[in-house]
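Only the coordinates and a few stated rules stand behind these numbers; no lab work does. These figures come from a predicted structure and were not determined experimentally. Cβ atoms are built from the backbone, for glycine too; each structure is taken alone.
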Structure 1
Amino acid sequence: MTGAHGYGEYTTRLQALTTDVASGRPVQHHRLLASVDGEASEQLRRLVPLEYRRQVGAFFTPAPLKQCVSEMLESGVRSERYLDPACGSGDLLLAASHALPIRESLKETLEDWTDRLHGWDINSEFVEAARLRLLIAAILRHGYESQHGLRIPNASAYFANIVTRDGLEALRGQAAFAGHIVMNPPFGVVSSPLSRPWTSRPTSAAALFTYQAAHHLVEGSRLTAILPDVLRSGSRYSTWRAQVNKILIRSSLDTYGQFDEHADVDVFLLGAKVERQALSESSGEWWHTGDSAAVGSKSVDDFFVVRVGTVVDNRDPVEGPEFPFARARDLPPSGEISTPVRRRKFSRRVFEPPFVLVRRTSRPSTAQQESRLSGVLVTGQAPVAVDNHLIIASPRDGSIKSCRTLLKVLSSKPTSDWLDNRIRCRHLTVGAVREIPWTNT
């Protein structure tokens with residue numbers, strides 16, 4: 001069994017559940033509640049192979065994130081229609097349904113929600129689950145009680161606007177959507193000519209979905225999205241952010257943290273409005289620097305030249321003069337060394353000590369971590385070749401004293417807190433290190 005076909009087992013169970021309700025047979029209330037909460041994600045992990053889930057980006061929105069989106073939609077401007085172009089089993093459409101009213105009867109509510117809720121997904125099994133879960137959500141909103149039942153005439157007639165379709169291709173269509181797009185798009189990296197306005201390289205599918213969704217919406221419409229943090233803070237997506245700033249005015253941007261325990265990627269929540277003519281300079285970058293980055297305050301860049309190591313070890317030829325060679329895997333976690341023991345021939349740029357080395361991979365802070373960052377001070381006399389998995393901070397005054405001060409700045413809690421806000425993706429950028437506030441230590 002391949003693809004998402006195994007998920008049909010769960011949709012069959014949902015179908016049986018709604019059939020029981022529709023026919024007036026009593027159903028345990030907790031079974032209905034589970035079907036619109038985390039059960040769909042649990043069944044996805046049980047029934048659909050991980051390889052396929054990764055291939056298509058099928059990681060359903062976890063309950064805490066769904067709740068965050070629901071609160072955003074309920075507290076913001078209500079829309080007449082909602083669309084999720086990568087709806088999966090309908091978690092964000094369920095969140096959108098909380099912002100919709102219910103009518104006098106269940107039948108009227110279902111007819112109303114059918115007109116208002118739209119969704120696309122490439123997997124028919126997920127689409128069917130989304131329809132059934134919305135049906136159950138409407139039943140719950142009308143106060144289902146097992147002892148009384150709640151009959152539904154022709155239950156299969158509802159939610160006809162949730163269909164099997166390639167959402168990215170559909171967003172390219174000429175028909176624009178007036179309403180509110182909500183989405184948790186795939187996060188994988190793909191190659192597509194759609195990314196040409198900002199890059200010709202493989203890019204995040206989430207970036208493509210967001211860009212196309214913004215173009216698909218009519219003026220004044222809104223977008224709410226769960227997106228990987230690399231889009232918000234990664235230097236690679238700076239041009240993408242500039243392009244999106246031409247279309248969207250952000251109303252909210254909240255860092256969230258790890259998607260869930262099963263997907264080790266940090267995400268943020270974006271709320272925005274389509275205003276193509278606004279193009280405000282205040283759109284700016286997509287992070288909040290807080291009081292520590294007030295105008296006139298000092299940063300690491302004022303005291304250090306920050307660069308990436310120049311050796312691509314598995315690609316650069318081993319030729320030229322031989323130098324001590326610094327690699328991330330050979331360094332201690334923190335502290336000082338004189339000269340790296342490993343040596344390598346290298347014909348391009350090397351670096352004169354003293355300097356501080358910082359690993360480019362950095363996980364956001366947790367309760368178990370004392371600090372997010374640490375550095376290693378190199379104090380020797382010989383020039384050093386440095387691997388490109390390391391960031392080099394060379395003191396502008398050439399002193400070891402400045403380097404030791406930097407070690408304290410990097411390992412401080414204010415720096416960890418600042419970085420968690422500035423960049424939650426795992427790959428540190430030179431720009432982020434340069435911007436670290438120079439605090440008194």
Structure 2
Amino acid sequence: MEQNKSTFSPNLHWDSLLLLASKIEYKLSKKDADFVEIPSEELKYSVREYAKYIKFLLEIDAIEKKNYSTTIGKCNAFRVKYEIFGHEFDKIKEIKIALKPKFYSTATNCDHLTKWFNSHLQIDYYNYFYSTFSIVEPQNSQKNYEKAVLKAMSYRMSLVDLSNYYFRASRDISSDNRLHTNLTNFPSKLRQFITYDGWDLVSFDVKNSQPYFMIVFLERFEEERIRKIFRRIYRSKIGIMSDRINQILYCKEFQEEYIRLKDLILNGKLYEFLVEIMDFKTKNGKFLVKAYEKETDKNFFNFFDSKRDACKQAFMQILYSPNNRKSSHYKRFESEFPKFCELLHLLKTSTNRKDSYKKFPKLLQQIESDCILDFVTKNIAKEYPNIPMFTIHDSIATIEAYSDVLYKKMNQYFAQYSGDVLPQLKEEYWGLNYIKIKEAV
């Protein structure tokens with residue numbers, strides 16, 4: 001881009017070009033693929049006349065584009081042509097972009113949370129630059145190194161956005177209905193450098209959140225609040241499905257299994273139980289869990305340091321994988337809980353479409369968002385309007401001064417929402433000083 005700056009139109013803004021190029025790189029860093037799809041509305045939000053800047057990047061051969069297709073419902077996709085760097089990829093320099101303070105929000109009904117994205121939310125740059133923190137770790141190949149550098153760039157863009165008060169918030173009821181903000185995908189290893197009004201942040205995460213919200217769904221299935229979400233996800237099939245679900249729920253065999261499974265989940269014993277009943281292949285001391293990659297239509301293995309972590313991944317696959325792709329772990333779990341797996345099968349086959357199984361995780365995500373965004377945090381905000389709160393899906397954070405109040409009120413309102421089915425909450429201190437003490441110990 002610098003080499004071709006002389007051919008850049010004087011009627012366009014160089015900073016806008018840098019912003020658009022960095023956005024494409026940032027998107028690529030979040031997806032392990034050559035091309036990344038970016039809707040025109042999103043490009044227009046970043047740069048109003050984005051087409052002129054895209055044209056320039058194409059002309060200088062810096063990017064490649066795949067045109068949209070109405071047939072398969074895909075928007076324009078882009079890739080950065082890294083091959084032009086040759087073996088000089090490590091000479092990339094940081095370029096500053098003159099971003100103006102801006103807040104972009106399509107998050108309806110979340111003003112009690114989005115209002116805290118303001119100038120008090122800051123990055124502690126001094127400690128960031130003078131700590132021993134390292135973003136890019138050594139890699140064993142050029143391709144992995146390029147991925148690591150992309151990741152580092154996305155980390156840096158996250159920092160730049162916050163430091164320039166370039167805030168964003170979105171929520172889509174047709175998708176997961178979660179609140180997506182600057183903090184949603186903010187690297188956990190960088191949270192130590194975030195402060196609000198000079199205070200460190202503390203978060204409380206719902207442990208085993210998806211299994212927990214599955215229990216909430218089953219416990220509160222007959223209540224209108226949950227039924228409304230259920231109708232929104234499954235639409236025309238709700239009548240037939242409701243009858244079949246009720247038949248299973250009130251079946252004696254299911255009740256016996258459910259009491260056992262509920263105890264394991266709510267008391268944090270589920271993964272320990274799975275450790276006892278599941279077997280995994282190992283390689284170099286790592287536990288292997290087979291997974292499927294839709295883009296390549298191939299199976300691959302994920303590696304885990306502990307058997308417990310492998311069990312977590314295996315259980316998520318049990319909940320969310322298609323019914324026609326039953327792993328050995330699924331079959332082992334099914335032998336322990338056959339009626340529960342019958343219910344899972346029903347929730348993942350509401351239609352004959354291949355992607356029908358995706359409705360179930362969407363259901364649990366929307367119950368989670370309804371609980372945390374529209375009930376727990378909203379009630380806390382009414383009672384304590386001066387408590388700053390930030391959510392990262394199943395986690396709620398506040399400044400250290402209010403951590404005790406937040407913990408107490410989260411338990412209170414979770415109990416009200418779920419009918420006293422309380423989750424276990426995991427406390428996490430984000431502060432730099434706490435992390436230093438923890439490392440020293």
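Rank structures 1, 2 by FRET efficiency 1/(1 + (r/R0)^6) of positions 334 and 382 (r between Cβ atoms, R0 = 30 Å, to 0.05) and report only the one at the top, that is, the highest.
1
Structures 1, 2 were shown, and distance in nm of label points 7 Å out along Cα→Cβ at positions 166 and 286 at 2.4 was computed from 1.
The value 12 for relative contact order in percent (Cα under 8 Å, 6 or more apart) was derived from one model only; which of 1, 2 is it?
On the way: 1: 12; 2: 19.
This figure was derived from 1.
Here Rg/Rh (Cα atoms, Kirkwood Rh) is compared for structures 1, 2. The highest value is that of 1.
Identify the structure, out of 1, 2, from whose coordinates distance in nm of label points 7 Å out along Cα→Cβ at positions 78 and 198 was calculated to give 4.1.
2
Each of 1, 2 could give distance in nm of label points 7 Å out along Cα→Cβ at positions 302 and 414, but the derived value 1.1 comes from 1.
Using P(r) over Cα pairs in 10 Å bins from 0, in percent, for residues 46-213 alone as the calculated read-out, with 7, 25, 34, 26, 7, 0 as its value, let me know the right label among 1, 2. Corresponding structure: 2. In this comparison of 1, 2, the computed figure -14000 for helix-only ellipticity at 222 nm (-39500 (n - 2.57) for each DSSP H run of 4 or more, over all residues; to 500) is attributed to 2.
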